[in-house]
Every structure is written in structure tokens, then in C-alpha cells.
1. Ranked by mean count of other Cβ atoms within 10 Å over residues 135-142, which of I, II sits at the highest value?
2. Compare mean count of other Cβ atoms within 10 Å over residues 223-230 across structures I, II and report the one with the greatest value.
3. Just checking, which of I, II has the largest value of mean count of other Cβ atoms within 10 Å over residues 207-214?
4. Using the calculated result 0.70 for FRET efficiency 1/(1 + (r/R0)^6) of positions 23 and 383 (r between Cβ atoms, R0 = 35 Å, to 0.05), pick out the matching structure from I, II.
5. Comparing I, II, where is mean count of other Cβ atoms within 10 Å over residues 47-54 highest?
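Each value in this text was obtained by applying a stated rule to the coordinates, not by laboratory testing. Since the model is a prediction, treat every value here as computed from it, not as a measurement. Cβ atoms are built from the backbone, for glycine too; each structure is taken alone.
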Structure I
Amino acid sequence: MQEKNYEEYAVSHGWKALATKLVRIGNNQDIDKNGRFINAPISRGSTVIYPSVSAMRNSGAENLYTHKTIYGAMGSPNQHLLEQVMASIEGGTHTQVVSSGLAACTVPLLTYLSAGDHCLLMDSVYGPTRRFADRVLRRFGVEVSYYAPELSPQEVEKLFQPNTRVLFVESPGSHTFELQDIKALSSIAHRHQSRMIIDNTWGIGIFQPFQHGVDISVQALTKYANGHSDLVLGAITVNNDKDWQLLRETTVMLGEVGGPEEAWLTLRGLRTLGARLEKQSVSALKIAKWIANQPEVERVLHPALPSCYGHEFWKRDFTGASSLFGVVFKKPVTPEHVITFIDSLSNFGIGASWGGYESLVMPTDGEINRTYKSHVLTGAACRFQIGLEDPEDLIKDLEQGFGILRNSL
């Protein structure tokens, strides 16, 4: 296959292998002579009742690690079904659904860190994860430090301390989309008796974290899994029983739970994830390449493009791409010019989330907090989420937006 066609091929085919699995897993299996609905019913409740005391005592209700419904605060049948589905998609052994994507990031940090430990985080992680590390972990006696995303694995290893117990990465990173050599970093973490945690929300279905040595994978189900921007939910997946027991204990003791309606809607959203992201990823790559050709643009931060830091790891480790990418503008474009450009767009909502069916845009300047100066943000920047709209309509909208941008310079 010619190099110039590699990105298009990988993006367009990346979701096809997963599509059938997504449609089939998690369906209602309760078939009787009268038939069944395709989807499992929504089960709301708090108290589980039993026909006798002996039945209650023999139910295994004292076992915190089961996916049984033993009390509403420990999960509903809908949540447990979603956990099975997410474990299959992520390639792990157990999944814990929690109330939000942020909780999915913070609960494993609380689980696998103690006072006196050190946590090393990639500098471009999700902003609220960083805020939790700085304001909560440090208050609880955990030492926190960050590394620049462009460091080599060998340079990152030099930052490990005798008490480093967690390496937390988000690959690609929020807003600036740097990718990491996860295989190398996982090996380093394990060599130092540390766990490797990855926020894999961008890579759902197209990056198999446990095949690359990751210990814990985090998903914001709010985004691609649900796909309709109408709920908040998260998932944490592990790959061995020891990590599962620690995670499950912490989650139950924190009272972290996902609502049955949210779990049901996410299961429904997962049915169309393959079809949605096959279209969205193809549209996003087409639009990213169009934007890259505009004279005001310095670079496009899309993992499937060579202009993105760590592109070689995307080629090696990912089977496709998602619909979120960044744009860096050339000087003399300023953040104020970018705001004028964004405000002129009619087919892009202005919003901070992503992964839904609608296209979004937001300025990057002023939205991120870093310890190190970003080596890719050489100018004013913004971030695009490409939805299910016709890409030609989005490009027409962008054409008029770039026209207004040029007139404002």
C-alpha cells in the first residue's frame, strides 16, 4: 500500500472489524417462547429482596467483587451488563462503571496510591484530572509531578522515584494530541513496581491498552460510547483479579455508582459506535487535511497525520482514528482572531466536550494548564470535534470562517 494512502485506509477500515461485535454484545438474552425485546429492560431500584433469610445469606451478598445486583449502591443489572460489554471492548477482565469520566480518572488514583507515594503524570492529561492530582492527592500526602509529552521513554524513566507507584498518561493528550510509546512506558513502570494508567477515551475500540502493557484503562463513557451528549458516565477496566479487588473495594466504599438509565443509554449508544465513528473519523481526517492546506494554519494536530507528535505510535498501535483534533495557527493570528473565526461558524457548536453526533469547536488558548511550555502550541489554537454532518457542509462553513479570519488580520 502506498504511504500516501495509509492514513485514509487505516481510518476508514479501523472500525469495520468492531462493528458486528458492538451490535451483538450486551443484547437481552432472556428468550422464551413468547420472544423478547432486543434490548435489556431498565432496572431501577435500591433494595433487593429475597424469599427467605437463608436465600439472602446464600446469595453471596457479602462478596463485594461480584457483578451480582446485591444492593442498588453497588450497581444495577444495567450497570453490570455495561461493565461486561466495556471489559470486552477494552480487552480487560473486569470493568467498574462510575458516575462520570472524571470519576473514572480519580477513583483509580485513590485506589492505587497512598500517603507517601509518588504519582507521575503526562503534562497534557485531562485538565480536571490534573486539578484532582494537584488539589486532592497532594492534600492526602501523595507527591505529584509531571513530565513533558515530548520526552523519550528513557528520559521519563529518569523521573521515576523509589516511591513512584503510578504513571498516568492520556494518549493522545487533551488539546495537543501528543501520542506516547505506551509499550515502552509500561515496561518502565513495571520495572519500577508502578502501575500504568491510561485515559483511553480517544482510543475506544481502536487501541487495545492491555496488549501494550497497561494495567488500568479509563473511559469517559459520556463521549463516544454514549454518542448523544445526553449523559455523564465513566468506566475503569483492569486486567487482573488483584487490581480488580482493590478497585472494587474502593469504588463500593466511595459509593460510586452509575445510574441504570445512564447505563442503558450507553449500551444503546454502543450499538451504533462502529457506524458513527467510521463516518466521523473519515470526515474528521478529510476536514483535517483541508484545514492543513489553509495558509493561516501552522499545523494540524491529528494523530493520523505526520504533523502530529507521536504519529509513528499511532501507525504502530492503533487500528483507526477518532473525530477529535487540534489546529495551530500561524502568526500574526492571535487568540482574539481565533475567537472571531469560531464565532463565525454556523455548523459547529461551541462546547468543551466531544464524541457526540454534532460538530463542536472551542479555543485552546486559555483552556489548558501545563507545567512545561507546549512544544506544539507555537501559535493561537483551537480544537475540533467532527460529528455526523455532511463533511462538505462543514468545509463550506469553514471556508467562510477562514474568509472572515483573513479579513480580520
Structure II
Amino acid sequence: MQIAPQKPRVVILGAGFGGLTAAKAMADFADVTVIDRHNFQTFLPLLYQVSTAGLAADHVAHPIRSALRKTNVKFRMASPIFIDHKNKSVKLDSSEVLDFDYLIVALGSATADFGIPGVNEHALGMKSVNEAIAIRAQVMRRFEDLCRFEDDTIFSISVVGGGPTGVEMAGAFAELVRGPLKNDQAHAAAHIRVRLIEAGPRILPMFSAKLSDRARKDLEKLGVEVQVNTAVKEIKSRKIETVAGQSLPSEVTIWAAGVMGEPTAMKLNLPLVNTRIDVDQTLQVKHHPHIFAIGDIAGFVGANGRFLPMVAPVAMQQGRHVARQIKKLIAGQDLVAFKYIDKGSMATIGRHKAIVEVKKLRLVGIPAWYAWLFLHLFYLLGGRNKIGTMADWTWNYLTFDRGNRHIMDTL
């Protein structure tokens, strides 16, 4: 009787876009275990809508075990604390030790403060459901204060960072103020100001200058004060100090200015470049051919000599690529270099306001807005989340209201 060959043991650290994509792609030929400190995956592209009362928090979170239900992939809720390179094992904070033949590091990213004083103390990040709920609670609490006093006090919301996350959040806050909050209490809403701060010469620098300018005009039509060429020097309680010497009032400051590799990677005795793991063109970690890094944590240099952007399409393409790489290793074949296929960029500013750029194709307005809605709904995990999101979006669209204006933080 022939004994079936043992499947290679693959451990994946992180259950984000890259980690789950790789796990599903290897489920039929490897013994896969996924590790994550949460038991759910957060759909980060829509997290800002939780902050701005557009979506319920549970609509952007999907149980990892549910995502892996129809596979043989195992899951452990834990964080890695040590890699034993000699014995090919990883120790978890749950005290469990997992042996592996191949390790995939897909830990994702964290908020980067660029060494600017006060960011961690006085600004709110946008990398988790808890942070999104905290932002929503802070804004709604200040709104209730305005309703109570009914004087001429101005409440300023500042979003720092003119990338897609910052632009989408600023636009969503402006629509929240102009619609639901104005209907709740017009006097209070009239005293709320939304500001977008960008250090560079224009917002959305990854888009063409023409689309960037269109996005800025759309934001300004919504009432957002857009400040470019404005580098932040320090975040203080209720104000922002700029390098140019301005002191900007800011009751709530949201930091969307940048991300870095997840700090957990620094504990794992792997080579780093800046805050990312140093990898070869094959996505193997340098000097560790049995370990791969993908997604935001991978310091992969593209054809332009720069790191690839920290976005979901990169992580998903790399997850599929690494699955094929490991299959090649099992078969004794040579590995191939990873090549990222850029499928374009998109950002939404508000109702019927969005921009899409795919190579030479550029869309604005309603067509771009519908393309944005469809694509995000398509990639959202879980039928329940898709239905819930569609219901929230439909309600918001038809009624100009947002029903998720709850103050649900721990204060």
C-alpha cells in the first residue's frame, strides 16, 4: 500500500487580504495554519464609513473561521512572539509552538507618526474598528455639546493626510454635517468645520493632476477646507501646529497621513528595510528562503525603484503568487519574480462624486461613484456584510440620513 506524501506545513502570520488569499490558494496542497490576534478580518477600505456613521461596525468585520469554513485551513487567535529559525518553528503568545516548512509573514501595517510630537497622544488613527468607533463617538459627543450650548462656538474636525483615506473621510464628514446633523440640529451643524491637511502640493498625488484638482473642487463644494503645502509640526490638545507657524484649531484630529510595517515584525528576528521586511524579488525574506513576506509588511521594490503601495490589490496578488511559489518549491522547480499588475486607483468624495484612474482611462462623477460602490461591495467578505452594507447605503442614499450615529465607545 502506497503512503500518501505528507503535505508541507505552512504557517501564515496575519489574516488580512494577503494572508487569507494565500491560505485559500494553498488549502488543497498544504497543511495551512493562519495566525491572527483577532478572530475577524477588517475590511479597511470601508472603515472610514464606520467613523462617519455611514456603516455599522459589524458590516466591515468578518469572522476568520467563517472565511475559511469550506477549507481545511486551521486558525489560531494569537500573536507571534519568536521565530526559531534553526528548528523552523514560531512561538505564539498563547504559549503554543507551531512547526513549519514554510512561513508567510502577512502582518499588515500600523499608523506611522513620522516622529511628529503629539500624534499618538492627541490624534486618532484609522487602522481598527475600535479606532473607527472612537472617532465617531468623539465627533458625535462634540456635536451634542454644541446642541447643548447653542452659542457661536466652532467645532473643528481636522483630517491630516491627503491620500484616499483622508480624502474619503473628509468628504464623508462634510456630508454627515450637511445632511443628518443639519436635520438633527441646524444651529449646531452650522458651527462644525471640516478641514483636510496635506503636506504636499496637492491631494491624491497618486492620481493625475487633473483628477486631483477635480477631487479638491468636489471637496470644497461640500464645504471642506483643503490646505495643501501644510506640513504638521506638532499635534496638541485641540490644535495643530504647522511648520509654517500656523496654529489651527482642531477639536478632533484624525491622522491619515501614513502607515508603516506592523511593529510586531521587529520582534521576529527578520531583516528589515525601514519598517518593512526585506525581501527578494521572489518575495522570499532575504537570507531565509523558507520564509516569505507579503502585503504591507513586505519591503518589495517595484520597477520604479520604490516600495509597492500598501493597498489590498498588492497583498492579494502577492498572496496568490506565494502560493504558486511554494507549489514550485514542493515540485523542485525554480521560483519566479513577482510582478505587480496595477489595476488602477479610485477614491470617492461623496454622493455622486468619485474619481477612477486605470492607465489612460479616467472616470469622474456618477460613473466613477458607481464603479467605486460595485468594486468595494464585490471584495467585501461575507453575504451578511454585503447585504447589510447594501441596506445601509440604500437607506443613506434615499433618506439623506445615517442611522449609525451612536456614541458607543468606552467613555
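1. Details: I: 13.8; II: 20.9.
Structure II comes out on top.
2. Values: I: 21.1; II: 17.9.
Result for mean count of other Cβ atoms within 10 Å over residues 223-230 over I, II: largest is I.
3. The structure with the largest value is I.
4. Of the structures listed, the value fits I.
5. Numbers: I: 8.9; II: 25.6.
Of structures I, II, the maximum of mean count of other Cβ atoms within 10 Å over residues 47-54 occurs in II.
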